[in-house]
Structure P
């Protein structure tokens, strides 16, 4: 197992030892609103539905798995952290539709091919070139990859990544992406029809009375393609359906 993988396992133990969703920023009211919107954007990008065979990478505590499951798709959810997967199992999602695997994704023997492969803030934890090649190989022809990833152009994200070894909620090796560089990497892997758009202007610390206002302003800014959002949504297809 690589040193990076060991770091991710230890980081998972740290996260599982506390209020994981709160550490990640999902535990506040604004954080929950933010999570629901992110799940919906990933879901729409991946075209999840009742007949979809889906692989979720880096499922963690299963919070997003539970949201994706509402589409009635079948999900294989993978994570390297046994400690986080224990929390995911406690959600008691339907066994016939959802299964959790404790695996390093790059080594995972998932039963593909998949209609869609999804993830929330996970690519920056992986050995990217190997992971993207693996994703490409596991997708059906016309299959879709739909991920939300941290945007390095956002000042907070940039500072967090530069100081990551001083911040316990950031794993030692994680980074973030600049969208045109990420797009180039996807093209080199073989993906087509790549769409990467900035989104997410709602910080978890926004007070309840300002959530609707900040969300509305954020929607306007997104339409202007203002690039310093917290996240980018990456949707890629092998070729047109």
Structure Q
């Protein structure tokens, strides 16, 4: 699955829902049916309209939306919930104005933001599915789950969690940074990517300052790293090179 940043915008018009990838088959796209959207304004919001100082941005609306996978053999159903928000829009006829758009805060089940290799450890897949779900709810928590998934990948690469300390003469635990430094000896490029992802994970774990844009940057890097680690394509291409060289192209 190719990373498409434009899909993961924070808001969208009610008649232009992005076609997210299906969380079940990943081959299909999630399509919104017009008759499946419901937008409701609570009574307290309606009552505020009579206030002398009322402004359009006082309105509170909740929405629900149902998406269906367009793959015939799948047909997954995804429920979306959120609120409406006012945004500035430009109209060719009337100039600038205000429009109401949908701002989702939950997808069940959540669509995958990046592709996950089929041979990725099950524990890492579970963590990444949490990342996809938390992306809409709490960006910081999503970053924290991303950090946890890194630990799982390092486990699968058999990067140790503890090493023998020459000073203490005993085994000492390695934190994530230490494990990535250990990986750096054999795979410097992968280690550099993991260091960048660790920084994002730390921000999500210890502060509330992680932005949607930064998390998307991290996920794009992660997708490429996972593909390199778990895909057999590099081995296949290396074998092709050797075949051509060995036979001088005569086969």
Structure R
């Protein structure tokens, strides 16, 4: 039986999602827990995507195969009982046998959390930025990201992908008391893309570049044209969407 497992995690003390040698990862913690509970050392999981060291997730999804006799509510309870406190299973659902957490995803959404007022709380989950920002100009610049473009300027160099084309459906700043949140949704994201976009928008907010220069940065397709990548601790994977057709609603 193939299942999708929806989880949330605080990434502060993990070296990202992906299993790697001599490092603590979210994928490794979950795989070890499943192997223990199901008494099967061959268990493996496939995530909807990777998150880097220090990046958080409000909603990450992975798929795995479990025995048909597995009680999903019980499995959720058992996983939450043995996983680290920084990893929480939200729900587990049965899906079609060929459903794929990564390749079947139609949209992903991220948030970047920026503290504009100094606070003794939340430094692991937000990026404190004490410089005054023009969020009106930043939202004008963010609107230029919408649509389908080549986003090579915002991708880490030496990224092994067939192309840099992404379609962004939402890109906007929400200003709150003492903080601001950047919301972005797209059909796919390149490595380091959100953090590079935020770093570029901060340059707009400081008045170092004009809003319309974001279009020029996109057109030049060079990482050196965009702003620096902001720190990982402010970034959250927030939602992964799938076609309803892959979910087994009726058995």
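Where a number appears in this text, it was derived from the coordinates with a stated rule and is not lab data. Keep in mind that what you see is a predicted model, and the values were worked out from it rather than measured. Cβ atoms are built from the backbone, for glycine too; each structure is taken alone.
Assuming 22.2 is mean count of other Cβ atoms within 10 Å over residues 62-69 as calculated from a single structure, say which of P, Q, R it is. Write out the running numbers ahead of the final one.
Working: P: 22.2; Q: 18.4; R: 14.6.
Here the read-out was taken from P.
One of P, Q, R was used to compute mean count of other Cβ atoms within 10 Å over residues 54-61, and the result was 26.6. Which label is that? Mind showing how you got there, number by number?
Numbers: P: 26.6; Q: 12.0; R: 22.9.
Considering all the candidates, the number was obtained from P.
Quick one: percent of Cα pairs over 25 Å apart came out at 57 when computed from one of P, Q, R, so which one is it? Intermediate values should be presented prior to the final figure.
On the way: P: 39; Q: 57; R: 47.
It traces back to Q.
Looking at structures P, Q, R, which one was P(r) over Cα pairs in 5 Å bins from 0, in percent, for residues 142-221 alone calculated from, given that it came out as 3, 12, 17, 18, 18, 16, 11, 4, 1, 0?
Source structure: P.
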